[in-house]
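Please treat every number below as a calculation from the coordinates, not as lab data. As the structure is a computational prediction, the values presented were derived from the model and not from experiment. Cβ atoms are built from the backbone, for glycine too; each structure is taken alone.
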Structure P
Amino acid sequence: MIRSSTAPYGVALLRVSLGILFLAHVALKVFVFTIPGFVGYFASLHLPPIMAYATIALELFGGVALILGIYAPWVAIPLALELLGTIALVHGANGWLFTNKGGGWEYPAFWSLSLLVLSLLGDGAWALRPAVAAAD
């Protein structure tokens, strides 16, 4: 049974923490790997450079939207698909454990699943632009 008195706050905590993770992920790309380095990494995967920029934009705007609660269930879907793409293109070949060289697929899989759960649960408390009107 779902505890209806606290569930919206749990969803909000999930939503905000996922958003913060995406902003941290963008910061890693921009300040540690640098944008040219990230674009070069995408080129090494035989992906067009525009995909690197699109990934940064998706994670930046998606992270902010999750934190603020702007259509969060809908924003979570492309973010989850992006993470599934990282499993298919990068982390899947590195094994299960994320501590493996190059990072395995356990972390992106859990992150993707968490986003799917958020998309099913809704916006949670304190959402600025809920995707679904709250039930009366």
Structure Q
Amino acid sequence: MNWLIAEDEADIRNLVSMMCRAWGHTPLAFESGQKAWDFLDTVEAGTYSGPLPEFALMDIRMPGKKGNEVANRIRRVQALAHIPVVLMTAFTLTDDERAAMMRSDGVDQIISKPLPDFEKLHGILHDIIREKSGGH
């Protein structure tokens, strides 16, 4: 499975990419929301010829485009509209902020940083992927 990862903090981006590989997936990592947005431009234009992401894990607060803005865009790109989208944040969100991102931006789950340990994070993310794919 190919994972789109967007995280501006290099240490976290590298850690999540490494865990993704350890779980048997292929990371497609971007260091900003804008870079992920630019990637979505190529998917939408039909100029991207590589494997499409089947899951997205993104930070919310990044320079340029925020994770929820990229999530909203993913929902509007036909080839990716169905994939599970999880956002990460080190900031405390109100229940209303969480609900708005999930309702308006099509976010499936929001997890807090610091991220849970390796096994717990594996369980959380793979449960979300399984639920979104209809339990397969």
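A few remarks follow.
- Among candidates P, Q, the computation of mean projected area of the Cα convex hull in nm² that gave 7.8 used structure Q.
- Computing mean count of other Cβ atoms within 10 Å over residues 17-24 across structures P, Q gives 14.2 for structure Q.
- Which of P, Q yields 19.6 [mean count of other Cβ atoms within 10 Å over residues 33-40, calculated]: Q
- If distance in nm of label points 7 Å out along Cα→Cβ at positions 89 and 105 is computed and equals 1.5, the structure in P, Q: P
- Per distance in nm of label points 7 Å out along Cα→Cβ at positions 1 and 25, the highest-valued of structures P, Q: P
- Structure (P, Q) behind the derived value 22 of relative contact order in percent (Cα under 8 Å, 6 or more apart): Q
- Looking across P, Q, the calculation of helix-only ellipticity at 222 nm (-39500 (n - 2.57) for each DSSP H run of 4 or more, over all residues; to 500) that yields -21000 traces back to P.
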